[in-house]
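Next up: some structures, all given as structure tokens.
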Structure I
């Protein structure tokens, strides 16, 4: 009899885990609270070991073909003039913009479409109770019935309710002193294929990024300590952004106008998930529910697909579930800790509060973007991975 696995969360981490476990012959069910699969979301990138995972799924080329078309990153002044830029093709490596830039929803859908051929997906449902019984986990669903599984995998977001149900008060979040809003606006004739980043005083920044569906992805961020803004209502959050950015300059008026009409508004006060353990009995965490490194780290999607692959591979390799979960954590901890090691001062440095600070930032970026220096600088801006050795699973993915 095949091993029964329940995965909570149908985004990148959950869908990738479902694909690999079903590929290995597990009986996989994915439960998702949303009533249907959720598209949308901002740009994410896949680097290094993450691309190798997609390659092993025969999805690497498809993901590249669904890319946003972003060619590089540029910092601009109030007049929209470029003060520094890093063009990916000039760097011979991934920089702030990676070769594989894709919308979060597009990547999640690519994996979902592949996974649902092998796994069962249940939308409009969620976990309300989890109890360990003899050699199984008994799960109570919001729709009423209870079912038993050999393993439960929590692959939800940073605020995972299932994680808090099973690991109450174990998350010791690291707040990054940065508030960010993401949303989609209409494309303007002047929008190009670069990620354009504008700094305003008081720790504010505006970003505009391309996509391949005829719109523009906007981001507003404010560098400040957390104040519970993520718990406000949607209208309170939008009002707050209008008040903070009405005099920001550059394309603030256009972005705030788009804010009023957008249908995919997402607002968060960034914090990392810091869990002392990722498993308890036959329940295990993966993706942001286990280790959210925040967008500042730049490797969230890479961690999601890598962690999913390692978890599925270890469950396939070990007949004993506890040994598999221990091996998974041992393999992924170094990469996660490296990714979470972003200095807390980084948001402050990249979002200056004064005109002088902005001038100094732009001067430094302009200097390091020069030929001969830009490759070294882009490597630092992109960060390095301390990835698990996937070669040990070479016989597992065939």
Structure II
């Protein structure tokens, strides 16, 4: 790949997105330099990544983790400087020498550093859903004000980005979807592991069953979100902000093969789609190299081998979380922040076997129905809404049978 070396910070280097990003980078050492890596609990894995890529900085969440990581690195002769705390995440996301930030920390914890990277005018490779779900308007305002480059990494949004006209995808707020010749955005969903499971049996679903995705290898939380289709609901909210798209112009269709990653329907009736193997290295490499393309190591798509592509409308009785996401998006204000926080609490409780799978949407719906005084005018207010919703959802979880 021609062009200058890109210098990269990876927020969330030990998760699946971070690991796949490092895999792509390792395939093209002449193109990329890792400046900083961050992690949370998987310190051995973070130490391995530091040993291989020799970043200048590694950042973790607290001092005890920093001490342990420092010891691991010293034992390996790695001179990476270890930083600790939320401010450290912001520091490595805004380093002057860094031009590209992979935002892959799961949950609201990744939002402040991702927002800071946008305010600093970086190329932001956005794999953190919660940034746009919590603070979509504020984040997009920051991107426009700083001149940051925003490239979505979720396979669905990356597919939409690739399928949109170039002028619109790079400046989506300079015109409307209609003015760009786009009738609607179509997000595809696999349907997860419970697409055809008997509805009456869903209350007995175990965490082990829920995290067993049929197509993708993902973390536990996002796998549960896929099983409930809250993941797709969050993606609808993201699409609204990424592509300046009203809720009524965003459609979800279930596509079990996960070969078509999403589509764009044009006003002339044409439908443009991006296809590929279900391998996150493809959208990651697209974001890293944009507007060029680099090899990823992903399996090439063989349509003859696949044989058929199926589509169906989502069953909202089976997947009420999807309907709740649309409801929160249309409500506006802090509702999507409340939705996200309540979901995180409910999913954590389910993974700890403290809540039934079918009670996840119940906790979210009841939390959304409570009066919340917070607005979406500032990050501080949205974080207050997030904290309030977590408290309310936690109390609801404690009252429900497991």
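Laboratory data are not the source of any read-out in this text; all were calculated from the coordinates shown. Predicted model only: the values in this text are computed from it and were never measured. Cβ atoms are built from the backbone, for glycine too; each structure is taken alone.
What to note about this one:
- Winner on mean count of other Cβ atoms within 10 Å over residues 70-77 once structures I, II are ranked, highest first: I
- Which entry (I, II) yields the derived value 2.0 for distance in nm of label points 7 Å out along Cα→Cβ at positions 14 and 86: II
- Which of I, II leads on relative contact order in percent (Cα under 8 Å, 6 or more apart), largest value: I
- Distance in nm of label points 7 Å out along Cα→Cβ at positions 222 and 246 - highest-scoring structure of I, II: II
- When helix-only ellipticity at 222 nm (-39500 (n - 2.57) for each DSSP H run of 4 or more, over all residues; to 500) is computed for each of I, II, the one that comes out at -10000 is I.
- With Rg/Rh (Cα atoms, Kirkwood Rh) derived as 0.97, matching label from I, II: I
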